[in-house]
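Please treat every number below as a calculation from the coordinates, not as lab data. All values reported here derive from a predicted model rather than from experimental measurement. Cβ atoms are built from the backbone, for glycine too; each structure is taken alone.
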Structure P
Amino acid sequence: MNLLPKLLYITTNLQGSGGVARVLSVKLNYLIERYGYTIHVVTTNNTSETFFYEFNKRIVFHKIDIKNFGFRYLFKYKTLLQNIIDNVQPNIIINCDNGFKGNLLPYIVKTKTPLVYERHGSRKIDVNTLKERIKNKIANIILDNNVKNYQAFIILNNEDTKDWKANNIKVIPNPLCLKLPFEQSELKNKIALAVGRHSVEKQFDILLKVWKKVVENYPDWTLKIYGESDKEYALKRLIEKLNINNQVQLYPPTKNITEEYSKVSMLLNTSSSEAFGLVILEAMAFGLPTIAFDSASGPKQLINDGENSFLINSFDMDAYANKIKLLIKDEELRNTLGDNAKQIAEKFNLDKIMKQWHELFQSLSS
């Protein structure tokens, strides 16, 4: 007899190459393969019939294909979601949707099932337009008001606890998603790496301007950027404007990003908001010294400035460029920081992190 609770996850698009999809694929697969959980997943904003990452075939997916989630569509979403909950009859519902409709979840479903909110982003999010800023502010107000309706409110780092008006907060960081052992980088190739969607909060425009300053002194170094492109955030035009075509290479997302970690000599992160920094964790586990701005809470829980990598005051492009130049010319420093960076891996061991989730689910279902 299976005494484990039946789990229902509610999230957005899992078909893409983003960090949430990657983390959930690892976590849900682990819960099934290690503990034997029964898991259902509700997805919205679906863009494809196939998944970028591998999900266990025992996971039951329920798609809600509503392309526009304005106010007039909420009733349809509520009806479809309520039907799924009534049919599945989960023991625990985990909400991973950080969007507007996700924040409304306790208001739009009728259930006595324990609710868990799994927050994958920071409260402070950079957006393009005034409309998006207003929408984000309203969403946070709604979440502040209904957070008491969750049995557990899960965030990814300790620093973000002060941003939420909640007494039910629990910190469970993302796990290291890499399979050990793996080939460490020798830090000898004249290549720097950046990974992420071409979006406002990743600030690759700032990174390119920083890189321009670097290659003026070190034109034989190359910056590789892996991630989904965005027509509204056209990096190619900026690369041409800065005349750094020969020193920057853009690539689409890859499932084998670990192969790149072993070939490069540093990771560069310019995100303005990052609740965790999965790419930073993975790169450091490979022994890559990393440079990031201190504005994002995620990098600060991973990086000890000057000890295992560098944190830069936001958004000092000259200081950022100078740290890159320092790592380029000082191979001994690269190796020292890289050796220290490797030590972070054990703290975020997959078994340790998933034990916390298992214990949480057991406590909510007892």
Structure Q
Amino acid sequence: MKIVVLGGYGEMGRITVIDLFETFKGKIVVAGRNEDKAKAFAESFKSNNIEWAGADADEPQELIELLRGSDVVINATQYTTNLQVMEAALSAETNYVDLGGLFHMTKKQLKLNNSFKNKGKIAVAGCGATPGITNIMAAYGSGLLDTIDSIHVQFADMDYTKYDMPFVVPYSMRTIFDEFSMEPAVFSGGKLKYVKPISGEEEIEFPPPVNRATCFYTLHSEVATFPSSFKDKGIKNCSFKGGFPKEFVEKIKFLIDTGFASTTPVKYKNIDVVPLDFTVSLLNRFIPEKDRIKDVEFLRVELRGKRERKKKNVAVYCESRSNSKWNIPAGTWDTGVPPSIIAQMIAENKIEKRGVVPPELCICPELFFGELAKREIYLSFQENQERIRSLTGAKRH
């Protein structure tokens, strides 16, 4: 078995590679456009099972040659490359997994469904924490209801780390700027609509230590797939809200409002400079490496509907804590691990579906949650605001 991780030395891709290194018995290929980084990261494991290769999503033939003979390609690069990598996977007849498409890209990806079916392959779109774990949480909650009126997804984090820097990059800055500036999609009353960015502020209750967090609408892929995935159960409402620290939100809003996230080139000393490119490059210096990370993240999926004609609310929670062995933040750990798990499921023929499929339609929740628990990522649920019960038999930290 062989799994290629494109962007395998990046902030998220490296977590996926680490998990594959610890749990996968086949070959792992760390690939990306920067051969020096791919080589250095692959060789840091000192393992014969990890190789490296140069590959660029903008060079399709090169990528196709790399993917031939592989069981799965995990695309851990920027979501804007998803279609290119999927096309290469089709040509190479390789299965595909990615971290998400930020709604609009996901919609485009789903149109390749028949192409993957005809090849007898599967592309699982959106396999990080959210989308990814949240989709499978929704699938589990759906099984507890006969009909569904609404599914609402939120996340929040509690960070105890004392950082020696003025700003901390939680994940791809390009994606963050898109999430904060693009109009969020909301499924309301059976119809899709778009609302103002960073709107719909709401206080959401999470388990301790997060407790209450202010969450607001952002653009996300769950809203792209849930209305069709749960159509047969009558879903009418769906939304996604993120809970970011107040200071972080203010800094991102300032950068957007002052043009630092603009994609329109500006002249500087007769050179065209794209503000977003400059800003991302500058902020990427603030990825904590020396600080000892200590944080916890909760994902929350709330479903409202009926069971046996009675109204019922179900809340499913996912708790992730920073990985002390590798010094990985909670939100990075629970994003990088799922693609590894799902790619291994594909390579081991544990997923029967073919085509382009969101996680909620092809992954067995119990099997997946069990794999997360092995990585100390724990699931629990609550019915009608009763006590929270574990789904994975593990005690919460």
Structure R
Amino acid sequence: MDIAEKIAIEKIEYETLLKFNQIFYGCIEEFNTRLDASLNYLDYITLPVIMSSIEKKAYNPFAVIIEKYVEFIVAQKMERHGYKFLPLGYSSDLSFESEDSIIHIDVKTANLNNTADFKDTIPLGYNQTSYHAKLPLGERGESFYLEDGKEPFKVYPNLPTEYTINGKKKITITNALLFIYPDYKDIMDEFRGDFEDILSLIDGRLKDVIFDILKNSRLFINSQDVERFLEKKNKNTNIKNRRILAENLVRGYYIHNLTSEVDSKFNLQNDEKEKMHKFVDNIKKATQKLRDKEIKPIAIISISIPNGKLSPYYDDEIVSGKQYGKSIRYHYSDGKFKLLSKEGEMKSRVVFLDYNEKYLSILREYFSNIYVFETVQKRI
């Protein structure tokens, strides 16, 4: 492929980025309004958030809320602008068909404290790029190590550089929409100890309560049998049964109002009941702190990911991710369209569609360049 053909691909990518930015920029007000509607229900998700933070699970309800709204809004708006919604299975979160291209849009969220997910870089999966990523060979510091790898060893994604359907070729366009939101770990840390105390209180009574329930059954059972059951780990989750039972009782107590049932079955003393009831107030406090912190995106960034046919121009930037050969990273750094940008006329692949002024100084620490979208790109 000659340079003229590669420039033509970058022009399509650039024009698609401009068009998409115009579309989503016009959706931001609707997105914020819808997000506010979900955050009205914070009281009902604060306890699950605290519980998941204890387990250090990857699930993040705020990220999921953002992603679902974006997918819903973008799918509608893109269709209205003539792009046909086209789920492909092995594709990004959203994929669309136009007359000459197949557009993949991946919706990503990143916590402000997890800079590895956004600082001049973006992690990609097999379904989010068509570029063959550089794959090192050997182990760093060992007898042989080739940082740049060697052909034909690369990370080969699932997306082709182009699709040919019924004899017609359509170029693959890949974009990402990145939402950075403020960290709320400090709030979870504040209430984590209280939650662990509640779990410990319930856990300490489990054996006696279960034995008491079963002792009048036809089963022959003793307290040692119950203890073995509680200590056994579930083969699917590798979590002890006692932990599973305690967490379920916490949800029953605080979400499903099983206060009297738990109080009576566990024969809680007055001071223990007070501790259980006080945790309700702590959940409310945590909810209010989340509201005060405004767990909403502090930056919305649109990113154009180079098509694989643009190799070798982006070979140094698109490399294997942390999971060797199983993931990809685009280290966009200056983020420019390499073949379109000229002296004094920068065309950026990384464009801020929205940002919170309060966080601008922090964002400047993490981004080499910040280009914002208005009617044209502008550096700030």
Comparison of P, Q, R by distance in nm of label points 7 Å out along Cα→Cβ at positions 29 and 357 - largest value held by: Q
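Kindly point out which one of P, Q, R the value 26.4 was derived from, the read-out being mean projected area of the Cα convex hull in nm².
R
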Ranked by distance in nm of label points 7 Å out along Cα→Cβ at positions 45 and 93, which of P, Q, R sits at the highest value? Q
